[in-house]
Every structure is written in structure tokens, then in C-alpha cells.
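Novice: Right after this note come the structures.
All of the numbers you see were taken from the coordinates with simple rules; none came from a lab. As the structure is a prediction and not an experimental result, all values here were calculated from the model. Cβ atoms are built from the backbone, for glycine too; each structure is taken alone.
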Structure P
Amino acid sequence: MNGTDVAAAVPVRRRPRPQPARRTVERRRIDGSELGQVELAPDIFGLEPNVALLHQVVTAQLAAARAGTQSTRTRAEVAGGGAKPFRQKGTGRGRQGSIRAPHYVGGGIALGPKPRSYRQRTPKKMIRLALHSALSDRAAEGRVVLVDAWSFDEPKTRRAVAALQALGLSGRVLVVVGPDDDVAARCLRNLPTVQLLAVGELNAYDVLRNDWVVFTDATLPGGAAPAATPAAEDEESDQ
């Protein structure tokens, strides 16, 4: 029996992936009044978080944010040192060719940092799955908030403070805004514990670094659907 036959004879055991959990969130107005339960998309908010993938994607994102502009001068770039400091023989000292060698004070730096890119290749599928894992983690902890809309009539910070208090939010809050939420962005941008993020810029790192994630009907990933009642679920199972 050769190696190919052995590999074919040994069954491959794969751990079955758990089914996405179905989670709901209370849809509310900015004054705190409830509008009913909404079911979150299971493939976005119901996954089992992949911790290893989250670590890899967040590390790559932080690495890509580095400027990479640090630079030190080598012995070829520092000024001076064109003349030989002393003659080659007859002094009893070690031979030297320049006073700008790395072991001299004021000399160049050996093996110092130079401008470089710290970017790591991260496939789009990994980035998307990491975001879904982060959102699922926040949903499992009950840290996802859904409001119908940011219905501020004027850009006043005190109105944003009152809205966050009515929603019961404390700590760091990530507010995902849409293109039509200009007034809301102007209300929320001065609060030090609030981070504003456009819906197209949502990423795993910003989700994980905040305690709460606040969406509107327009910015909720996967859309909002009314939660099924127990009676409706029984009817679907009978069919």
C-alpha cells in the first residue's frame, strides 16, 4: 500500500460548524421608547467568533496604519569623514578609514530602520468574516443597539447626550451613521466617548474597541426584519 492509498483509507475528520444563532434586538427611538423586536441577520450576528482570525485581521489593520517613515542615516549619508583620520601604519592603533564609521561618535547607524511598508496581505473574505465575528460577539453580549433614525432637528450636543442616556449607553460607543445623518454626526462628534463611523467603513477593530455598537434602520448590516413570534414559528414548523 503506497502513501496515496493510506491517505485515501484514513477518513478526514472535520469539526462540524455550529449553525448560526438567531438573535434579536429591541428597535427603539432616540427617546428610549420601544418599537418592537427585530431579528438580526444570522450570518452576520449569529456566528461563533473566530478568535484566531480576529487577531490576524486586527494585527494586519494596525500594521497597515503605521506610517513606516522612520529613517536613520548610514555612514554614506552623514556629513564629514572624507579624509582618513590618521595614517595606515606606524601609530600602533587599529587602522581606520573614516571618522563616520558606526563605532565613532557622530558616525552612521549600522542596520538602522529605513522607510518601509508594514502592510500585510489580508484577503477580503477574511476581513468580512472577522467583521461578522466581531459583530456576533457584540450581539451575543447584548451590546448591539438599533434605533429607527437619528431624528435630531438641530445640531446640539446636549440632544445627543440625552439620547445616549435614554438608550442606556455608557462607556465607549460606536455609532454607525449613513450619508443622510449629517445632523446626527454634528450632534455626536464632540462627545469624547463616541466614535462616529460611516457605514462603508465598518471594521472589526473599531467594533472590538468599543463597548456598544449603535445602528439605524438604514445602516444595520443585513437589514431589519420583524422578529417571528412563537406562534408563527410553530406554524412554519408544521408546514
Structure Q
Amino acid sequence: MAIDEAIFRETITGKKKPTIRFYGWHPAAVSIGYFQDPQNEVNLAQCSNMGVDVVRRLTGGKAVYHEDEITYSVVAGVQEKSFSTDISGTYEVISNCLVQGLSYLGIEANLAPVGRIAKNNELEACCFAVPSRNELLVSGRKICGSAQMRTKGGFLQHGSLLLKFNPVKALSVVLPFSKPEYLPKLSNSVSGINEVILKAVETNEICNALKKGFTEVLGIELAEESMTYPETTLKNELIKKYKDLNWKTKKIF
């Protein structure tokens, strides 16, 4: 999370080119949205027992359990014309890139229609239970959840593209859904890449397909680069903030 924010800050202040990043989580973790109270959203004792980290995101939204997934992160300054100037439009552009990338794996994904489409309001507080507009569905089940934050200088959007989904673990750490009756509802609402294709694919193959999706939809070329020295320095400073779940009371910028 510190890396995401560091790249975002350096991009909007230095008017740098956009960055697309893919990463995973080790150990498994729960990320909570910027406005959430961890005491009310996460079973902290269960997370401790399971060796699951808890971290606050820079973006909003609900708690998400991260384990067997690919997380993408897109950062761009306001000067970048490949994306929309509003949240919904940017969601749509990035989702179309992901749809194109998944198509190279033989996965037919589509964008969720306007508004939340699930009728079960009890599950709406669980980030992966109900798709928002322009999030990705495969056969009616959510496969990718995303969140975004914007400033006058640009935006950061990141999201979890599931490889496999373990509803038992997810429900055990995310409150108030640690109840057996929610298990079938969540299981029927969410899916992962390796659950919708005949043969599991390696992470590198998925990332390459996603990169191809971005290049084709946006009409761009990608250049692989390491973090810059200013980004790395800022990341090291921000790690201290992200170790504190209550940092939302402090000024972001």
C-alpha cells in the first residue's frame, strides 16, 4: 500500500507517465477502506490466529481478503488523456482493459450494469459480495473488485483479480459476516480465474495477458521499469503510516 501511494504522489507532483503494476500478498491480508473502522469491519483476533495481516488502503470501499489473487494498480496524472476525468468513466476504461486481457485466457468477462445488481442487501457491506457499476463479472459472478481515489492531480485505482476464492476464510475474518448462513450466498456471488477455465494458468501468463489487454485497448506501449529513488524513499517513509490502522485521521497529502 505504501508503494501504491508513493508512486501516486510522485506521478501527480512530477507529472510522470502512468504506471501499471501487478502484485500479490504474502502473507495473506485483509485491506480495509479509507473510511472504515477496523474494530467494526475485521475480526482482528481471528486474523492474528490465522497469521493474516491487516492494512488500511488509500482508497475507499469495504474490507477485502487478499490471498490467491493478482492485484493490479493503475496510477495516472490528470494530464493523461487515456482515461476519463471521472471515477465511473475511469472504472469503465480499466475494466475494458481487463476484459480484453482475460479474453486471451479464454475467459469471457463483462462489465456489471449500472448500480449494484444483487438483491441481498445484507451482503452489500462485504466488498466482494456485490459488484458495483463497471466491475467485472464472469457468468454473473464477480471476479474482480476495484477501488479508486482521485485528487485534482490524478487518480489511483487498484483491484483484486481473484485466482481462487475461499469464502470460508474470507467470512472468518471480515465482519459482520462470520456466520455459516452467509457462506452459500457468497460462494454463489464470487469466482476466480482458475475456477472458470479448464486448466489453471501461471501468474506470469495472466499478467502478460493483462498487459496485452492494456496495450491494445489504450493503444500504448509498456516499458518495464523499477521504482525510482524518490519513489523508494517515499515508500520507506509511508510504511510507518501504513503500520497504523488509524492513520486515516491524519492528513494524506
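Novice: Give the label, chosen from P, Q, of the structure having the highest value of volume of the Cα convex hull per residue in Å³.
Specialist: Of structures P, Q, the maximum of volume of the Cα convex hull per residue in Å³ occurs in P.
Novice: Out of P, Q, which structure matches 107 when volume of the Cα convex hull per residue in Å³, for residues 18-65 alone is calculated?
Specialist: The correct label is P.
Novice: Consider the structures P, Q: one of them gives 15.2 for mean count of other Cβ atoms within 10 Å over residues 26-33 as calculated from the coordinates. Say which.
Specialist: P
Novice: Matching task: 0.75 is the computed value of FRET efficiency 1/(1 + (r/R0)^6) of positions 50 and 98 (r between Cβ atoms, R0 = 35 Å, to 0.05). Pick the structure from P, Q.
Specialist: Q
Novice: For which of P, Q does mean count of other Cβ atoms within 10 Å over residues 154-161, calculated from the coordinates, equal 23.6?
Specialist: Q
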